[in-house]
Structure 1
Amino acid sequence: MTIIHRAVQKLKGSLEGSGCDHGVVSLWVNRDVPVCQYPRGVCLEGVYGGRTAEMVTTTPLEAKAKLSFLYEAPLKKPKTRAAAVAIINVVTGFACMSRKLHACPPSCHGECREMLAKMYDSGMIYPVDNLKEIPEIFQGRIAESPEKADIIIIAGDGLISDEGIEIQEKYQDTKEIIYLGPSTAGVATLLDLKHWCPFGR
């Protein structure tokens, strides 16, 4: 069972008996909103119960589905995992479990980078899936592989890619893993994972 499957099952248990399972979640690409500076891709926006939340991904899947359909989905491909994460993000926001649903404005990007650098000022860093800004922030401290890293950083597609899934399953209990931005907020909240998004909304 992958980290995404575990988050889905935790969400299912949290919402049991609430009636939310019958609600319809809409997913579409929104190119008109600012996105987190670290992941690559476009904003896959989830809409549910009047709330919206984002997942930045290079493999967006636009669709409408009942929340209950998510519970038994195999989630074998990054595209379906991206959709699942977008659904998790918006539904945890709707249920007031997660409060980081949207990226901060670009005016906060510089301060976010500075704070991140100060927070993790030692050790080797492995950014999963070619993250932006991270190699510059931690210049000279980027590990060649997760095995050689002290800290693993995950944002956007790093949460759902085949490589990201494998790394999370292998190192969840042995290395420090940091989840960045609103894209990872729902899963991090449900599974009580370390999450960094100081200015997200």
Structure 2
Amino acid sequence: MGKMDEMIVVAPRKHVFHDESLAFQGVVSNHEQVATIMNRINRHFSEMRRGNAEEDELYKQPIPYVVIRKGSAIYAYERLKGGGEARLHQKLSIGFGGHMNATSSSDFKDMLEANTERELHEELQFDPTHIKGMKTIGLINDDENDVGRVHIGILSVLDLAEEATVTVKETNQLAGMWLTVDQLSEEETFDRLETWSQFVIEILKKG
């Protein structure tokens, strides 16, 4: 089965954004709005073939987007030429995650937790005993491009202990590094960040 035949979790845009009254561009971190949208996804999600979902702007695909933080440093990664899409080569990102699959639980929060854990385990190597905590701090939406219009990011921060080490598993595709928010904000680096990561940096700069 090709990746475009995978069944993924989606929710109708009209329900997610309550007929656009909750729509936003960039990152929203207002607790009430985040909770409202998450509850609406929980009530209206279903499954769809990924290939169809990627072409259907009537649906949003919820994507866990986890930022890994250790003190003042953020774990960033560069997409290498050994990776898939050429347009992403040499791009930087600070978010880990991917499309969600349905689980045995009918509760979206449980499903999100299971998918997030799976994605982190597939992409990274680190000692789970070094986890200090993980918290959802916002949502990401970018309706200014074709890819963004069919996705909504669920932004979480995973805090690790100072002694923690993190490595990427796909070393032929990704190169990981620790950078401070100030370093990520420098023009040359910031311009290489993927759009969602640029949105998130602006939020992290505010503390």
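What follows draws every value from the coordinates through simple rules; no lab data is involved. These numbers were taken from a predicted model, which means no experiment stands behind them. Cβ atoms are built from the backbone, for glycine too; each structure is taken alone.
When P(r) over Cα pairs in 10 Å bins from 0, in percent, for residues 32-127 alone is calculated, the result is 15, 39, 31, 13, 1; to which of the structures 1, 2 does this value belong? Before the final figure, lay out the partial values.
Values: 1: 15, 39, 31, 13, 1; 2: 13, 37, 36, 15, 0.
This value belongs to structure 1.
Kindly point out which one of 1, 2 the value 16.5, 46 was derived from, the read-out being Rg and Dmax of the Cα atoms in Å. Present the calculation step by step, with values, prior to reporting the outcome.
Details: 1: 16.0, 51; 2: 16.5, 46.
Of the structures listed, the value fits 2.
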Q: Kindly point out which one of 1, 2 the value 2.1 was derived from, the read-out being distance in nm of label points 7 Å out along Cα→Cβ at positions 120 and 144.
A: 1
Q. Can you say which of 1, 2 returns -7500 when helix-only ellipticity at 222 nm (-39500 (n - 2.57) for each DSSP H run of 4 or more, over all residues; to 500) is computed?
A. 2
Q.
On distance in nm of label points 7 Å out along Cα→Cβ at positions 40 and 56, which of the structures labelled 1, 2 is highest?
A. 2
